[in-house]
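Chemist: Following are the structures in question.
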Structure I
Amino acid sequence: MKFFKYLFLFLSFPIITHAHVGSSGVVYEGKAGKYPVQVFVQPPDVIPGTAQVTVMVGQGTVESIQLKPIYFSAGDEGSPQADPALPVSGEPGQFQGSVWFMETGSASVQVTIKGSLGTGTVVIPMVAVSTATRQMPEITGWVLVGLGVLLIGLLITIFGASVSDGLMKPGQADTAQTRRKRVTGSIVGATFCFGLIFIGNNWWKDRANEYKDYLYKPYRATSSVHQKEGQSVLTLQIDSNSVQQRSLSYLVPDHGKLMHLFLVRQGTMDAFAHLHPNRLDSLTFQAPLPDLPPGKYLLYADMVRYHGFSYTVTDTLEIPALPKTQTKTLKSDPEDTFAVTSSVTKTQPLLGDQNITICGKPGVKTKLQDGSTIVWEAQPNQTFQSGKVYSLNFSVIDPNGKPAALQPYLGMMGHAAVFKNDGQVYIHLHPTGTFSSASQQILENRITETRRLATNPAPPKVFRDSVDQVIQMLAQLPEAARDHLLMPNMDMASMGGMEHGQENKNNHLSIPYAFPQSGDYRIWIQVKRNNKVLTGVFDASVK
């Protein structure tokens with residue numbers, strides 16, 4: 001009975017929040033009621049702290065926008081009141097506001113819009129964690145030191161005067177006894193003041209150490225490649241000292257997979273793989289390797305816990321040359337994919353492959369493995385601005401030049417993995433943005449609950465075993481049935497983005513993203529047609 005309870009939980013409300021490295025902003029593109037919106041949330045890197053929220057409304061007259069922080073742990077009942085987002089001068093349809101996050105944990109920003117199209121609400125999942133410490137400006141420190149010295153001097157003087165001058169009658173002359181009392185009182189006052197400073201300093205150190213203990217610490221892991229049954233196998237072992245093993249028993253499927261693992265060859269960025277390792281135990285994951293060329297690879301592995309908190313494990317991995325007699329007897333995940341293309345070190349970037357016009361806009365294109373073409377609606381050699389939200393629009397054209405209908409791939413109409421060429425930025429993206437629409441469903445469901453305290457839904461072993469059964473069941477389903485379960489409420493028409501035309505939506509994919517840093521990036525875009533996963537690649541320059 002418990003199994004079916006958890007089965008319903010995972011298939012109806014899968015918790016999916018996508019992890020990242022070096023890309024803290026959360027972007028959503030879709031609808032809030034009848035309002036087409038694009039929301040960009042910049043979470044604070046220090047908790048308590050404020051998240052900056054920008055809302056772009058594409059249609060209708062807006063009367064008010066309210067922003068409310070809601071924690072998964074506390075629900076709507078235990079969350080603070082909403083704050084307004086105000087219009088941005090000179091930017092029609094754009095609103096900005098901020099919301100306070102006082103505690104760490106899985107959270108969301110609820111955006112409520114009221115206007116000519118009625119009331120619309122959307123929930124933007126995010127993770128509120130402290131990732132940095134703040135240093136006091138030097139000038140502020142010196143000002144505070146000066147004020148502190150002045151305050152201590154005044155307090156010592158008050159102590160001394162209270163037992164000497166304060167007890168003298170008007171016109172009474174100062175005596176040796178009065179001076180001794182003044183000195184004694186000043187010493188007592190100084191002792192009291194410095195005692196307070198000592199106690200306060202220790203209290204501050206304890207709070208600072210406590211804050212450091214709560215700083216977000218990514219899981220550590222060790223990856224390796226070994227031969228098993230004549231085939232190269234990747235093993236990822238999570239360090240038990242960096243995580244409570246019990247907590248990893250509460251992993252949940254993300255698009256039907258417990259782990260999404262990405263490999264990209266370091267330096268050249270020319271070899272890419274998207275794998276879904278099997279869980280051997282709470283800390284160990286394993287997957288057969290595809291035919292990747294040898295070299296040193298950057299590894300990024302995404303996992304999600306049941307309350308929506310996402311983790312990315314990073315490592316570097318040396319992949320040796322494949323054995324000539326590799327037999328491939330081990331069965332890999334059917335959705336595992338890989339691609340090899342040209343190096344980023346070449347003088348001719350992939351972005352300049354070929355110019356094209358799509359939907360009346362200029363674009364560039366890259367050939368896919370089945371002879372079709374994926375087109376990115378971007379200016380050739382376009383330079384992007386860091387911190388600005390862009391709708392990355394892609395269209396797929398078949399070998400005959402006609403729109404190519406796309407199939408769902410892992411519950412979405414497309415996936416993208418974005419890497420900065422130096423490996424300092426990685427993120428896994430989808431058409432709704434930096435998270436899945438299914439995570440909205442689970443957080444919206446949590447908001448409707450009246451209980452203020454979230455609890456673990458089952459003992460660790462029961463939970464883990466139930467999840468494993470769900471994943472096995474999903475793997476045995478026909479592809480169409482599995483896609484239906486993974487994307488039950490997906491609005492196909494919403495995949496086109498805010499600015500794209502209505503035509504040929506079935507071959508179009510729009511993914512919003514804000515590049516966080518300047519530098520050169522490589523974008524791997526994955527779509528599915530004719531039951532085959534296809535991988536395209538583009539380069540982007542960000543200033």
Structure II
Amino acid sequence: MRSGAKIALVGGVFVLAAGGIGYGAYSVVGGGGSGGDGTGTRAASTEVRTGPPTGEEIEETAKSFLSAWAAGDAAAAALLTNDETGAEPLLTGYAEEAHVTEAVITPGPAVGAKVPFTVKATVSYEGTTKPWSYASELTVVRGLTTGRALVDWQPAVVHPRLTEGATLRTGASSGAAIEAVDRHGTVLDKETYPSLGPVLDTLRKKYGDGAGGSPGIETRIEPADEQLPGTTLLTLAEGKPGKLRTTLDATVQAAAEKAVERFGESSVVAIQPSTGAIQAIANNRRDAFDAAMLGRLAPGSTMKIVTAAMIIQNGLGSMDGTVECPSTVSWEGVTFHNLEDFSLADGPLREAFARSCNTAFIKPVKPLGDRAGTALGQEARDYFGLGQTWQTGIPSFDGSVPESSGAETAASYIGQGKILMSPLNMASVTATVKNGAFEQPHIVARDVDDRPFATARALPAGTAQQLREMMRYTATSASGTGAPAMATVGGDKGAKTGSAEVDGQPTSNSWFTGFSNDLAAAAVVQSGGHGGDAAGPVVAQVLRAGP
């Protein structure tokens with residue numbers, strides 16, 4: 001058969017287009033060449049091959065697998081993988097659950113053991129039909145026990161966005177369609193605001209049925225965790241949308257989308273301090289994970305905002321009180337360092353805060369004695385709402401400041417150890433400082449579904465004022481680590497930088513949080529280095545879009 005010809009297979013339903021790889025007969029045979037019996041099994045052989053598959057084996061195995069899949073013979077295709085049990089349900093579901101009625105699979109040239117291919121399919125459901133196309137790839141490996149060349153089974157072979165435990169289905173959408181709008185009534189869509197794709201899917205699933213709309217028909221990925229939203233891959237028929245007003249601000253969201261484009265693995269959240277309204281959520285990540293809302297990362301020196309509040313409220317220091325900033329400090333036998341072991345002459349806490357001196361935020365806490373391991377968590381929970389249950393309207397992480405002991409206690413004061421935060425959490429910390437009191441972050445108003453909001457005590461006025469002044473000093477003084485990034489931000493502004501070390505990662509994560517007037521934002525750029533170098537410009541760009 002000529003390369004590039006299209007051959008109808010069993011049942012006349014699926015078609016395999018052979019291009020790029022010079023295929024011969026389309027019999028379903030065992031990977032590895034001759035000896036197949038047409039059922040996906042291989043004739044008995046005394047020789048078990050070892051080593052990487054040969055080019056001939058890769059071509060033959062890919063041909064046989066794609067041929068069986070295209071023919072709708074899921075059992076035979078599954079036998080050509082190294083995980084028959086995992087492969088067969090997804091391959092069977094391609095026709096039975098995803099309702100793919102025709103498919104043309106076109107392989108490309110092998111690149112090593114990988115064979116890319118494109119799929120041009122037709123999906124039909126209850127009289128509605130629509131074309132669907134995408135690209136994927138498979139990898140051929142040597143079977144560990146049989147020595148056969150087999151497709152290394154991953155759900156992503158069927159579709160690149162499929163993950164373990166997820167299924168591919170076509171049917172009525174999981175929630176009624178919604179037209180999500182920002183606080184001014186501007187329509188929000190995933191084409192204009194790519195980061196909002198999973199957010200809008202979640203909002204539809206949670207609020208669609210109550211927004212007055214009706215469901216459409218779609219092909220979607222349903223994750224193993226039923227609490228997470230599905231991912232729409234193809235819309236066969238639009239539903240009637242109901243309108244859902246969010247707290248997002250289209251202008252701020254657009255700025256956040258642009259800001260994260262500057263750095264890979266970056267995430268940012270913006271919040272209105274006076275209300276807790278989330279005004280932007282954006283991510284630029286290879287894995288599409290919503291780290292802005294769900295990330296669990298050490299926040300580094302941005303946590304010194306909470307540590308400073310604890311120091312002030314426990315009478316251990318004040319904004320203008322003198323502190324020491326030696327290059328190192330010891331805590332229960334462990335030595336903690338400043339960046340590049342810098343030191344400062346004794347001076348006010350605000351200078352140590354602006355310069356991000358680690359030792360100045362560890363030494364003053366030693367007098368707490370037995371309370372040293374619990375004081376930070378109490379401060380975080382009681383005044384900043386961290387670690388409580390935040391019902392934002394979509395899945396989110398609430399921050400974690402657990403009780404600590406030994407050297408981990410000292411590490412927690414500088415945002416390391418067991419401390420875990422997301423950009424949402426740190427944006428909320430800054431919003432609390434700016435407002436003087438915690439307002440639970442939310443993307444949908446509380447009265448939409450009467451869900452409970454987390455509460456916290458207002459910061460003492462004197463504490464809040466000192467924290468704001470220290471953040472303003474960090475953003476505006478010549479010595480402030482946040483000043484370069486915040487130079488282009490106007491209004492009443494403040495900031496705090498952070499760099500968080502991660503085991504096994506040569507470059508630290510870059511953190512930055514700041515406020516300008518009635519907008520607060522926080523960002524993380526994983527492996528971004530110093531806080532002001534990567535996360536700082538992201539936050540500044542978002543703040544410039546605010547009031």
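Chemist: Which structure, out of I, II, was distance in nm of label points 7 Å out along Cα→Cβ at positions 67 and 379 calculated from, if the result is 7.0?
Modeler: Matching structure: II.
Chemist: Moving to a separate point now. A value of 8.2 was computed for distance in nm of label points 7 Å out along Cα→Cβ at positions 171 and 427; which of I, II is the source structure?
Modeler: Of the structures listed, the value fits I.
Chemist: Going by relative contact order in percent (Cα under 8 Å, 6 or more apart), which of structures I, II comes out largest?
Modeler: Max of relative contact order in percent (Cα under 8 Å, 6 or more apart): I.
Chemist: Comparing mean projected area of the Cα convex hull in nm² across structures I, II, which is largest?
Modeler: Largest value of mean projected area of the Cα convex hull in nm²: I.
Every read-out reported here was derived from the displayed coordinates using simple, explicitly stated rules and does not represent laboratory data. All of these numbers come straight from a predicted model, not from anything done at the bench. Cβ atoms are built from the backbone, for glycine too; each structure is taken alone.
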